[in-house]
Structure P
């Protein structure tokens, strides 16, 4: 009764929104979602919602029996504008910073042991976001005071990574250029009785302070401390024989905050300054000095630096410097990824990795090679925010964000892994076409015309299913029945309702490699239309999004991004 009480235009409206919802959700429309769309377009039907709901459920049930390919074709034919999803943009914003209204000076502080990885990108993005928001300056400070762990090429790679990430650097400083400044401030601390030179055994020194006791060197007269310091700077001690220490509260409840090392002796040449210096600043000394001298207003870093903040505040207080605002976000664990530069460096040297951009690693160079967009990485960290809660990085979330960026631009193509060829008989010519992109009919289609000795290749796995099922549909082309050779079986899409599978196929394709994130390679063929593709990212239907590393009519090398 309800079906006949509604006009044809109303039923047409219901059907188009049922088709749209089905296409957007892999072939299955949701009646409740369709009700909302219909009543939004036809508000005069709201008073008849009890009558219209059964009709919608009936039409949705009919649409859901069609199969995705048939749904897509009907929607494309009836109203192609509905093929484009409405994207509701949700705006994420980082919390305000205290005292930032007049601008900020912030910094990132990479150690040049290799290029940046996905974990490093967090602090880079957060600081960059705030500088862009409030105006001011972002400083890149190379913390290169551990000469044994420096990779000289990192001085060039890190700025390249930051540039790709969209991080705007206004000034770059290198700590190995500033040793004399660190020596001078240490001298002032010793003269003020706030630091001392210790010649105790390292283990004895640690045990004493952990038990809230001072080492014998701590309270030596200032004159003797200065003599020791001058001797230290003039190579009067060997490595391990002396350290300069900043005094704190030996009864501090946190042993990590009690007296901390400011300078140490290192007899290892530095890649930039060679053997000019052998007295090296520890991080807490050099960071506090640099943050003050370069006018940092806000310092954002992980909460694993919380103890360092407590230590550095002693230097600020001793020197009567104004402290920046400190923020500490929670730790992040990043599963299923190789991040340590020492492991990657060894792997490159041993030939296990192809380079710093090997897709099995978590470097930003690997992300770029795979087609992960910097905008997706930025969105991930902005949405993660600066709360002190520990989080686990989820690749699926990053991939979903990346998909939002690349899906609209990535044209669609067929790729067949481990191809198995079938000859098709029973027809002289088969014609078909597939859209370059289902949401963009204006981009045209891939047109197929097979005649004469008609042969197509499908994947080895689909070939097994074909033999078992007896019938398959070659997507956007035709149906075939299994025999030797295979037989043409028309173009009726209704067979999809009976459970017949639609598979990708290629005729006279291009040899193609798809390099996966785990290091494996999918070998197969892709359709010849791919050789004309101008974009970097495409989607191999039912395989996933890939970045085209090499693409010509003779060979395609693609790097898998994600599904």
Structure Q
């Protein structure tokens, strides 16, 4: 996409627009990257490394003109669990392996299939992630002191937080609340201003000047580095790979979905069309690159990508410049970031989580239909109380079953008016021995069970059956087998099955799947009220 954009011509005006957009996105990405890293159980510097290297590679090699890559809130739950089980080294290895998997998916041209995600699944897992992120920030927002480590699963986490309610720090609550109020006020009254950066900077400045007794980035993690680390490959021992593979698969699944959703959002806002397979390859390269510098999962980020489009970006250069600007801030102003209160970052992430909870869509889908509501709620509950990847897989499977049921209900078979003698030049029987049935919809494995009962009754009387398929849009191998079996049954009992109204493509498909003489005959005659096919 970068080369395509450059071939269109790249001048000073385009560079200025990209630079302004890149700077705007960097202002948003800087505090978010550190906040997401801290919430994920790693140091804030790893969030910066991920935004710099991953963000640059996504923009440089991606299939979207506006995609912005970096650490995403959707990964907080998975990354934190991976770190708890495998450590930082395992996380870095899982990120690298996920990059390989994503690149393979793109090279195998599977990107267009990954986009077929039911909307209730998307809303369910996004809302579930938002709930989990919000709960994960309660400890820092309230300045709670837990006697042991903070549990990962949400129910034990809530129990631990409630048990520590007496350790609430009023100053931390005030800092988090001030951050939320300031950011939201800027969004409302000055929507063009960088609300996240201004909110964090203002609260940090007040906290430092007044010497408020709150935990900061420096007090918990030490000073931030002022340069990127030397690239190094992760450990590739058999034991380490075996432990990292399940996490890599989860990162790949979520990363592919999240990045392609983000690219589609950019398409909708800009009127462009992304290349899904190229995007997956770029996400793979970005994850491998981030892992080489000790970063973690990279994906397309919807909020930052939308900011990039609104800021007037023209080409992928804007995304590359956003990474360069983040790097420049890290090189120049890293010591200042150490003063940021963790309660302020928790307030920022609380806003992110609240925005991720798609309240209106959730309510609308719950009311829409029982099938959509089932998929939505199962996905949501699985994500919150069980596992993110399992929630997506189960939701996708349920969505498929709901779709199959819906399609099968649209498939109908009914008796049509008797055909007049002049319409039966190829039928050897008298008109009173011929019955016509008209088939509508898609004939596939999901509808065969419903149709089979009717066809069994049809086959009870030996007669010629005209099966009009002029309204059939598709027939799979299971449906073709059903038709062939009906023909065999009629033939054994002295009857015959004649297919009429088949379009050439449908007739060819049926023949290729075994529907053929002598059990079934294709005729050029037309059923009553239907023109013969050309």
Structure R
């Protein structure tokens, strides 16, 4: 990766006030501040577009580690559980995705075209692929931001960055956004296919290193993602999009290298709360039950093996009262409860055993996460960092679901599903090596074959949809927003016989997962007041929206 020497936009200077209305205040600031970069190769800006989709360590701390990963039980709280796990317990949850990632990504993406046309009009046509790649990336960020926040300012957003004079942007509903985004993705694909004499993005593009065929596949993958979001609202439109996408055989992801993933150098996550995964998450009971039951080889890519060998447990227990001992039935892979009423998720064992050299060995039972898949440089690691947007296995599972729903394809649902499972194993094999996870051992062909031929893993037409949903859930371990979206859309894997989430109770009352951000009507006099007020009032017209201040209401696509 090249080292970039560019002047940064004067965007959002800090992550300050964290209510939803303050997020849109920041949008007004970005729209009214036309500060720009100068004397820069526009191609270098694609790196900024991409890194800003995942630039906020606070987003990872709040949205992923303490919210979505716990909600979806990819992990559970380190010590005990609190009644606030299944609430929007902090106004930061969802806010950084909007105020940092969405705002900043759009600022760079929108400014590229204006910068090119203003500073090098004679070369503008040669930057078309760059402009469209930035747009595809922004649409991806828009989809995941809208999952929390519903309507967004898009068409008129970042207007000053495009040479305009709109400082109070209007908001589009999700229904409008999906229509706009699908049309823009189709247009981007057309341009990618017909553009000639384009500036190379090699060295700056972290997804495909400038391979335009990869960007065509990414755009098609996002169209299928949009189609899935429409399944509960407009099944006819969803199938129409899916039919168009799956008909373009040569333009679809066909291997892991086609996945829309950002691969970053190790130093990217050297600082910030990317490390906090180690302090906030342990393996959950539901996740570990699945991984152990089927001996899923991805287990060692997700979590680190503990030190509970029979020898270590015997040494630890020597001389201790029975109630202080580690149960001899416990093994090397243990999950903690996500249930608040179930007690501590991870009992602390204060006593250490010693290895032959006298070094203390932790006897913590519940498995630690493989932190380096979140931060490659963690614990003096030498690996890289990756951010999955739409992986090849993810695409396969989406395609399999649509084929089961009657959409034509050159592959059967079984073929798509099987390709997805195998692709996921291969991808996580690569990720473990790329990130240099602790005690990395590549998956052998024998264990992969054994795993894939098991009941519930090998395709079974009688429970095909459940298998698709469960393997989608597992694949999304690093992309818990999609696991959350899967649950909102289908209810899986809550009731699955393959991988099931625990019921969570607080004081005997069963808890529900949040489905969106909380909303408030802005105070009169707030910048862009009329548009912000209209945005929330329009969303509230939907009967499923519910109480605007409740995170248990629904955004538009999440129809009951």
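For distance in nm of label points 7 Å out along Cα→Cβ at positions 356 and 436, which structure out of P, Q, R has the highest calculated value? Can you show the working numbers first?
Working: P: 3.6; Q: 5.9; R: 2.7.
Largest value of distance in nm of label points 7 Å out along Cα→Cβ at positions 356 and 436: Q.
Taking relative contact order in percent (Cα under 8 Å, 6 or more apart) from the coordinates of each of P, Q, R, which one would give 19? The read-out was computed on structure R. When Kirkwood radius over Cα pairs in Å is computed across structures P, Q, R, the figure 24.5 traces back to R.
No lab work stands behind these numbers, since they all come straight from the coordinates. Remember, predicted model here, so these are calculated numbers, not experimental data. Cβ atoms are built from the backbone, for glycine too; each structure is taken alone.
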